[in-house]
1. With mean count of other Cβ atoms within 10 Å over residues 8-15 computed per structure, which member of P, Q shows the largest figure?
2. With helix-only ellipticity at 222 nm (-39500 (n - 2.57) for each DSSP H run of 4 or more, over all residues; to 500) coming out at -7500, pick the structure among P, Q it was computed from.
3. Using distance in nm of label points 7 Å out along Cα→Cβ at positions 112 and 144, single out the structure from P, Q with the greatest value.
4. Tell me which of P, Q gives 1.9 when you compute distance in nm of label points 7 Å out along Cα→Cβ at positions 24 and 168.
5. As an exercise: FRET efficiency 1/(1 + (r/R0)^6) of positions 56 and 120 (r between Cβ atoms, R0 = 30 Å, to 0.05), calculated from one structure in P, Q, equals 0.70. Which structure is it?
6. Compute relative contact order in percent (Cα under 8 Å, 6 or more apart) for each of P, Q and report the one that scores greatest.
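Each reported figure results from applying straightforward, stated rules to the coordinates on display, with no laboratory input. These numbers come from a predicted model, not from an experiment. Cβ atoms are built from the backbone, for glycine too; each structure is taken alone.
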Structure P
Amino acid sequence: MLKKEIRKIYKNKRAELPEPERSKLDDLMLIQFQTADLPFIQSLLSYWPIEENNEPNTHLFTEFLKFRNPEIKICYPVSDFNNMVMEAVATDIDTPFEKAKLNIHEPTGGLKVPVTEIEMVFVPLLAFDKNGYRVGYGKGFYDIYLAHCMEDCIKVGFCYFDPVDSIDDRDEFDVPLDLCITPQNVYVF
């Protein structure tokens, strides 16, 4: 299938999930995430789930990693739509967030963290395939960012649905995930 069709199908599938069902699926994904063989990490680039897009509740997964390592540096992306680049900004309990372009919550304060210091990235997606490639929202911010990460940076996706067989129009700039968590499985690539 092509990215455009996958994007349309999975946006609709996610939109059709009622909130109580999403909440249940989020809890099941948290259980899967907790059972994954994850290394101890010091830095994470998470993202704030966009409610309007019915995204998985990444706060659950971020909080689990914070529980596991209270000293972990939690970062959130800040995007520059003029230059099509994204940076990681370190946050803490007092960091204010505001809704920016495309309903993305971004920190309004905090220090920028170099991409080479990020050990794990939660990567937003609508769907993924059996090879670990994903279909996002089509802007390319994450693929550009991930291309500059350390080689051993762990790229994790969360999806309410099982993988599609293949994304037929992948290109050379697409960066695959290392793990994708679904309510029933941990896919390792």
Structure Q
Amino acid sequence: MADVEKFRGLTVIFTGDGKGKTSAAMGVVARALGHGFRCKVIQFIKADTGTGEYNFLRKLSPDVEMEQFGRGFTWKKKHSREEHLKAAKDGMAAAVADLVSGKYRLVVLDEILYAIGNGLVELGDVVRLVKSKPPEMHLILTGRGAPKELVDLADMVTEMRPVKHPMEQGIPAQKGLDY
């Protein structure tokens, strides 16, 4: 393990209109697990327990825990706005509890930026959450449209930019690669 005096928990943002934000975060989870870190992943929008990352991470319990608080993408109109708001509120409560629990060295808040952009989560609440992050914890936020306030707080921000995508050629999302 790295020298404790050199360790500093970072706040990382994976954002942008390109694909790969959640995949990048899951790669960091794999790396952290390889160093013996305990990890938590909270998904704010996604509700599909059939994704590869959900199935894989569930097998690695108790070293990594994953909870889905989403009801699916809001544009699908499968759930009411109230249901989406309640799910996001529950996700934020879990995130706050997990940050202060002392159980995790890495916490991922997947699609929280989408939740902010769609008015499901208040930006101020997420700013306070980031500021309250313990110094020995890494925190990753993913989603499109990272607000400037969070970019300014982060230690690292990576923007995924689309160059070419199979859907432009009529190729649907592929199991094992896209989900």
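1. Details: P: 14.2; Q: 18.8.
Max of mean count of other Cβ atoms within 10 Å over residues 8-15: Q.
2. On the way: P: -7500; Q: -10500.
Source structure: P.
3. Values: P: 1.3; Q: 2.0.
Top value of distance in nm of label points 7 Å out along Cα→Cβ at positions 112 and 144 goes to structure Q.
4. Values: P: 3.5; Q: 1.9.
Structure Q accounts for this read-out.
5. Numbers: P: 1.00; Q: 0.70.
Going through each structure in turn, the value belongs to Q.
6. Values: P: 24; Q: 37.
Largest value of relative contact order in percent (Cα under 8 Å, 6 or more apart): Q.
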